[in-house]
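In what follows, structures are represented as structure tokens.
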Structure P
């Protein structure tokens, strides 16, 4: 089993200002040592460490953790994809095999960010080095994502957290339509992660979450979906095992082979994990 979406950080109230008082449970350090118990308890064989801070220091921090903790099978780091010297930067990082891909926190950016020429140029440069790109957006940004994907050829892309459907409002219609459109691009994957924190943190609507899963499974199939915990952010709502068990319960309708794809093989294939 592979967890495709885990964060580690040394909490700093300035650097991590997004972790506000409402998120007090996250205002501490989270290390691979903390993850070890979860790994053993839940039968996880490895994880992908994903950036939470927009800096190259973050990338170096995660790579160092991966070098010293075998549970981390790959890193999705941050790099300035709009840099005029992006080719040189990527050539430098290509020497580090633990880096599998890159992510930018687009959900926090203004409308139109994904479609800037400089940003698209940067993402296009990833393919030469066989890097992936994680798309982190909210449901309202999906029309922009559709245009973004159209400009990138066969670049390996994965949508984090099912594109954050609005589970507070409960109206999934527009989100579902956009996700079905995106699914027509056969090289785009989706992470089954982050849904517990998109609705009522303290009373998750399992049936509504299952409706979201219905949409992505019907659209993307079992060969382009990957399990992710979004730990430790998942702790805002419930614990690691709760989310894993919820996805496992939903997946009982699928074959053992399909379950293996979603819980391990797809992430290994997409990120080219050892």
Structure Q
């Protein structure tokens, strides 16, 4: 079975740039491909998609260079300023980097109406001509504008990162579940099974905490539009790589092999054109 981890990050730690890590000591160090490669091998993962963590073109180039020298990095989700007047020119520039498969903006750190801003939507609209994907990174309380946003882009490949970060720690589920079901009604929208460890009580969770949330996204998206991801190294704040992968494998143990293959690899290959 081909296994692709659709969500990993790499960085050389910079205290000023990476201030968001201030309460996460384990992340305050360099995380480079050599650190991850052995973990992937141990967990029977064949490759990964490197996703931006810093909103700069410098980082996008950095990830592309890593992909060039480390074949297990199968693709890059980069960043450019999608609100810029010259967005088409920047997309054209980065189209020369074959590793780039799509783009992302850290919308979780923006005002609630960010996805509805016309200049940003113009940038997202420009992605389709280059066959690029867009990763939607939001918190659960931003689902309402996200629903409106996805309805505007029926032909654009979109994926909800980290299941829209539900509040697992406080077992809040109803509003989030309603929003996820509505977003899943758009057939071009996928969802990443990633980032949930850090939305639970750090290192105090049990596997059962995640099952109600997995039930919702499996029912809403089906195995044809879900993708495995680890959110390494951020996952290390709350657990280990092997714990998340084995939890998902256990959850899917009664699914047909064909459906497991989709979630753990085939959907990623198709979505990101790997």
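Every read-out reported here was derived from the displayed coordinates using simple, explicitly stated rules and does not represent laboratory data. For clarity, every value in this text was computed on a predicted model and none was experimentally measured. Cβ atoms are built from the backbone, for glycine too; each structure is taken alone.
Structure summary
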| item | result |
| --- | --- |
| Structures P, Q, by FRET efficiency 1/(1 + (r/R0)^6) of positions 21 and 37 (r between Cβ atoms, R0 = 30 Å, to 0.05): label with the highest value | Q |
| Winner on distance in nm of label points 7 Å out along Cα→Cβ at positions 13 and 205 once structures P, Q are ranked, highest first | P |
| Structures P, Q, by distance in nm of label points 7 Å out along Cα→Cβ at positions 29 and 61: label with the highest value | Q |
| Value 2.2, calculated as distance in nm of label points 7 Å out along Cα→Cβ at positions 149 and 253, assigned to which of P, Q | P |
